[in-house]
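The following blocks contain the structures, represented as structure tokens.
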Structure 1
Amino acid sequence: MIASLVAELGPWSWWIAGLILLAAELIAPGFFLVWIGLAALIVGLLSLLFWDSSFWFWQVQAILFALLAVVATFIGRKLTLRHGETDQPFLNQRAASLVGRTATLTEPIREGRGRIRLDDTVWRVSGPDLPVGTRVKVVASSGRDLTVELA
């Protein structure tokens, strides 16, 4: 089946497969099929060059495609992970984004526990015992709790 399909379409079979994979990436995005489609297009380019050669039978093409798909996927993964850094590293870590800010105690810290107000939220804090109205600096976060010290 594969041999007859490749023989009928010639080197264009890889171009068609590559374009189908790229189109499938548009339908089901995940940025994975791009690399496999790219591998198919590379095999298609090589097929245009080597189609009449005696060594370029369908098994060689399939093995080359599999190898290129794996290599392209690994390279693509490295590229996207490196460039996947965000300008908002604490986007879903609100408490961690508060480290370094100062606030005034709204409730005194007694037995190591108190509360501060930052922006529109009241946060539980832990730190040394301090009276209401004391300026404190957030030095760490753990889940929803903040650790403070005297500012």
Structure 2
Amino acid sequence: MLNSITPSEQQLLDLLRKNARTSVADLARQLGLARATVQERIRRLEDKGVIEGYTVRLNPTYSRSRVTAHTLLHIDPKKAEALYDQLRAIPAVGGIYALSGEFDALVVLQADTTAALDVALDAVGALDGVARTQTSIVLSVKFER
């Protein structure tokens, strides 16, 4: 079950969130456990679906140097699931959030230039199932956690 992990597994997850590239030997030292025990816990967390994969966390300075847009979508409900799959395939898409209210979803886009962002916005708007969009470009970040 996804919600049932032990306190020691939570400690392991916390260390992996800080740096997923930490070696198993280093994790074992930090946790005071045998290397084989840590390796088995990682395998178990992956098997349970708690750990779905490993990724790169970008430096905030780099992320903020990119052009970011928040695009609100009206979606044809019959085409929503296929649409989400198509959105995930667009490299500029950094997140997709289901919403309540006037719009159905928020798509966060990031690109190196406004021209590249324009191409991504056109790609999103052209997808089957997108009825209407409204986009705001982020001018600056005042606070972020």
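To which of 1, 2 does the computed value 64, 12, 10 (semi-axes √(5λ) of the Cα gyration tensor in Å) belong? Matching structure: 1.
Out of 1, 2, which one gives -15000 for helix-only ellipticity at 222 nm (-39500 (n - 2.57) for each DSSP H run of 4 or more, over all residues; to 500) as computed from the coordinates? Comparing all candidates, it corresponds to 1.
State the single structure among 1, 2 that was used to calculate mean count of other Cβ atoms within 10 Å over residues 19-26, giving 11.9. Clearly, the read-out refers to 2. Starting from the value 1.24: which structure in 1, 2 was Cα Rg over 2.2 N^0.38 Å, for residues 27-74 alone calculated from? Comparing all candidates, it corresponds to 1. In terms of relative contact order in percent (Cα under 8 Å, 6 or more apart), the structure with the greatest value among 1, 2 is 2.
Every number here is computed from the coordinates shown, using simple stated rules; none is lab data. No experiment lies behind these values; they were computed from the predicted model shown. Cβ atoms are built from the backbone, for glycine too; each structure is taken alone.
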